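Quick note: the coordinates plus some simple rules give every number you see, no bench work behind them. What you see is a predicted model, and the numbers here were worked out from it, not measured in a lab. Cβ atoms are built from the backbone, for glycine too; each structure is taken alone.
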Structure 1
Amino acid sequence: MPPSANANTRPDMAANAPSSAVDTASLKTTPPRCAAIVGPYASGKSSLLESLLAASGTIHRKGSVRDGTTLADSSPEARRHQMSTEPTIVKATYLGEEWHFIDCPGSVDFAQDGRDAVMVCDVAIVVVEADPEKMITAAPILQFLDYNRIPHLIFVNKTDTANSRIRNSLSALQTLTTRPLVLREIPIRKTAGSDTITGFVDLVSQRAYEYLDDGNPSRLIALPGPNKTDENDARDTLLEQLSDFDDTLLEQILEDQSPATDEIYANLGRDLAHDLIVPVFFGSAERDRGIRRLLKALRHEAPAPDIAAYRLGIDPAADIPAIQIFKTFHLPHEGRFCVGRVLSGSIKNGDSLDCENANGICTLFGTRHDKTDLAPTGTVIGLPRMNHARTGMLLGNQNNTLPDLWPAPLPPLYQLALLVNKPGDDVKLTEALRYLCEQDRSLSVEHHARTRQIILQGQGNIHLQMVLEQLGDRYHLDIGTTAVATSYEETIRSSFNAHGRYRKQSGGRGQFGDVQITAQPLARGAGFEFTDAIIGGAIPRHYIGAVQKGIQDGLHTGPLGFPVTDIHVTLTDGAFHEVDSSDQAFIIAGRIAMSDGLKQAGTVLLEPVDEVTFIVPSDCTSKTQRLISTRRGQILGFNARDGWQGWDEIQARMPRSETRDMVLELRSVSLGTGFFTRQFSHMQELSGKAAEMALKS
């Protein structure tokens, strides 16, 4: 989930909120709150959602990822690939408070949905596996959250199967973020030195709990003696970290005073709301361990909707209806279905929201839509039959003058050209692709004028294969694929002279045109230039334009089969006939002259070269440099990425033909975390075996 590549700092909109919005509202509010569950693929997000819903009493039986029965496995594509492919939104109630959870896909191919979802949430739960070697896969997510100042906490999952220490996991995670990681609990182990965790000690309340099986709540126990020293040391560390943001707490620590428990909780809530700290919890979603502890932390410390509103430039104090759209679906019977969060005021059925009407509003529980008449601040709702609303839009009546704070779509990293196998499906395909691109902002379509290909662009092979399946399953289209054609061109190396004559006599008025030209090569990127050097009326002025058009027609396809560029053509002489000459005759004569001249002079192949910026963890920089070299790239330099601890940027120039499937190899050498941006640089000459292969392809 990489942030925008061209930005390294982000305004702290929450810092502009009144202090009461953070100090009290974040701790003692009852408006509906929202939490996004994000994390790398296979970290256990869907299992965590099931456990949260079961622990809150929202569902009576958990689904299984293994059996494909979780709420996140509702779509055919998700069940087929055994992974979440779109966000799952559910409404739940815990201890009388309303929550909306958004389970986001973990695959990097579907990172866009996660980026959009966390923007409207009060807090993000970052789920990671306990293995320190896998922590790097969470780096793009943590960087995005840090950059956008989104409050977040970390849940270290699968501690029941890991053989590592929580401290090791914490150390590995700390290298991925500039925010201090605050350990909220320490494990109780079966025996000294054992890897088996049987419970935890809460560092604020200083209470010890023992895990119970079968989804039962943990049991309060006496603090084991061997854990007392560890607990004191860990608690001191927690207080020291909090005192960095609170002078009163710092004074108490310096005077050896023990802060009140309520004061510590207040500091945790306030610092989390300002995204100053990242609390860390651990457990096992599969075995319901640490789930209720996580729910209680969310209840007491997650900020109120006011903070998310301020972060997005909305003034909740105005109490004017405002809803931020973060997801768009196209449903068979409801048309464009937008999902958004009410961040100010309240919305009821029939309300006018700019150019839309809120009719049929509903809350969501997976694929189930529960109609409601009123949606107060904080509620996540669905809006059916939207005509103009799109993801990223703020609907309401607020006159916002702040800059757009919604993140740009992820840049395309992978491409496929589409083939329509059934005649007449072209129009249906265009409409279906428009719908799919509205649902997923990281998906785009380009109709290439030169190659005449329909190019589908996305985040990876899995991403685009999923789109092809949706085209078949949902829109009943038979679509094939082929490789995206590279936009090669040709040019000349030396000057040439050419003569073109077109003469046709078939009774009645004939056709006659005669032109003589010279051509010289131009610098790369100069394109096409034309000069008229006719003197003495050898060709009348009104035929000069026709000659130029014919010459340009002759440049459309050169001897190698590609367009010819970077050439200057001068019309030097010619002849005409008073009766038989015409525009068409001189167009054909100009085309003949250019085609014959190019064949005689010979052309060379040009290939497009892009400027590519790679963003990878520093540990993967050397491997990425080797990848660039093996793909005929030229490394221009590299440096540390601003604002990204432990990440590098590598600048390179690479032939476009070498970047078609490059993201697959890049992810392989960077543990799925690396990405790149690119833009056209120039055309360069291609020769030797590379040119031969290009001509054969």
Structure 2
Amino acid sequence: MATNGSVLESNVDVLIIGAGPAGMMAACWMAHCGVKARIIDKRNSKIFYGQADGLQSRSLEIFESFGFGDRAWNEANHLIEMCMWNPGPDGVIRRSDRIPDTIVGLSRFQECVLNQGRVERFFLDNIKKYSKGTLQVERAILPESLEVDASKVDDDSAHPVTVKLRHLSEEESTPQQQVNGSKVSDGLFRSSLVYEDDEEDLIRKSQSRAETSEIVHAKYVIGCDGARSWTRRSLGFELLGEATDFIWGVLDIIPITDFPDIRMRCAVHSAENGSLMVIPRENKLVRLYIQLKEVTPDASGRADRSKITPEIIFSAAQKIISPYKLSYEYCNWWTAYQIGQRVGTHFDAHERVFLAGDAVHTHSPKAGQGMNVSMQDTYNLGWKVGLVAKGIAKRSILSTYRSERQQVAQDLIDFDHRFSRLFSGKPAKDIMDAEGVSMEEFKNAFIKGNMFATGLSVNYGPSSIVTKPDTAVDEKANKGNHQGSAAVTRISADAYAKRQALAPGIPIGMRFDNVQVLNQSDGRPWHFQQKLKSDGRFRVILFAGDVLSAPQKNRVEKFCDALASPTSFLRAATPPSAPVDIVIEILTIHSSRRVETELLRDFPEILHPFDAHVGWDYDKVFVDDVSYHEGGGDAYFKYGIDRERGCVVAVRPDQYVGWIGELEDFEGLQEYFEGILVLNPKA
């Protein structure tokens, strides 16, 4: 750290701007990967009330991989059923359908809801634990300027991004509330109904005080600062899309009502008064999303947020839910927003400054996607930046963030565009009503979109970290980006099909699905996904097949001999004097009977490494067998893997599958890691 006159200057590997869920996810990766980082936010505290609340299946799997999934799962309210209420022939709303809220069998976790403030608390605790207190959110800090030295962006050791920061006072960093003096918090300061930016005013105020600025030189910057992203604007990038005329209000209340499904997720369409969504939450709370038909944008397309109050929002809810009665005594948060769908023109600048979350895509909140997709942006990006910053991975993998997440963002916008318009439209009176929305069409859209909404349908295209045919590259993924596409591992469609056929239940490019297996040494059942921790390591999963068969055991031993070679990717990726599994962990699942198999007799040492201080590693070899108490024994069947011959699967640090091959295809596996990691073969 140094001073330039009276201005403090410092270097950091990664600077994260914005401490919402997307920024927290990025910081979590930095803590788990041991990267020198800072995370700043212009607000003086985390969220305590309101904001996002939906947690989808994939997000909960990610939380578990970091070590706090149980906290969220146990504290949240679980959404079991979706009820649809529509007007009958007499115009009175009635329950017309019930369907599972989440598709059955996709994940161990289903959709649940929990206050964003609690989610941020889980992140903060986890970041503190794994960074040993060295990485904490620095609040009341606002970026003032950002410059990228283009002459240094190709130098891996350089800090080419210079960011000037301003330290704000308590008053400056406190969000302004719509109703001054109100005991109920509102979220309008973060809403799409806010059209002005306050950064210039805050900087001007802070400049009047001495020693309020500092300069940070960063290798990488990640902008997670919301829909009105300062980082995006400072780069000259835009969000492209459109806004609708639909204005919605949101209330978090403890309702007093005779509406029978108040503790179910509900979509309510009234005949004349608009639509409403019911989201039952924790601690007796219920969130109501309420269409405000009496509030409309002006000629410029903007709505006057000063005319929107909790009373106006609640009055609209009472009209929609009639003839049922609705009142409340307690409300802890409210807001309003204008539906719009927009996608960023760029996701990064020079692969040194990245944008994530609402900074590159905005949409309506009713499908429970905002916080989830935002967090999954930085879940995709964080490990890549972290491993590159540490010199473990090649900087070329950073281009895969744009190619992978831009397509997800576009899919999200397309889904939300259709879903939000169906939700906001007036129900059709009959089959001859061409202008009204068919409630059957709405139901079908919800069911079809449910797979996407879980976050489990994401299927990344070909790149250096996903071995698929380059003919599958989607040109749309690079539209508007001058830097071109991610490097693609060359593989023919025929070779890809043969590899995928080895494990059709483990699609290349998708997240590694869960099965139950047993620990070979103690027989304990495990959800195998629990072993894919988000600690920055790649995994090579050896499906060893029937190791009691002499020919198969010979195949396994030859594969392990190649792994143990000084020139193998495993050895070459390992720093001197470090444990052999510090960059790549080898996990084994075999198909022989557990009680007939012995760890030390039947498996080469590379699969259960020995440490002079603690002995053998008993937590790396598993068996697809039946548990005494919890069943199982069908992992190979679910994955479609031959129980005799097995196969090999390479999994990225974010649990997505990158490569599949035969045990004999060690050269292909070697080439996969040579394209990703900085390897130093041992002599």
(request) Given a value of -0.62, -0.75, -0.90 for log10 I(q)/I(0) by the Debye sum over Cα atoms at q = 0.14, 0.17, 0.22 Å⁻¹, for residues 75-130 alone, point me to the structure among 1, 2 it was derived from. (result) 2
(request) Kindly point out which one of 1, 2 the value 1.10 was derived from, the read-out being Rg/Rh (Cα atoms, Kirkwood Rh). (result) 1
(message) One of 1, 2 was used to compute Rg/Rh (Cα atoms, Kirkwood Rh), for residues 571-610 alone, and the result was 1.07. Which label is that?
(response) 2
(request) Identify which of structures 1, 2 gives the largest calculated value of mean count of other Cβ atoms within 10 Å over residues 283-290. (result) 1
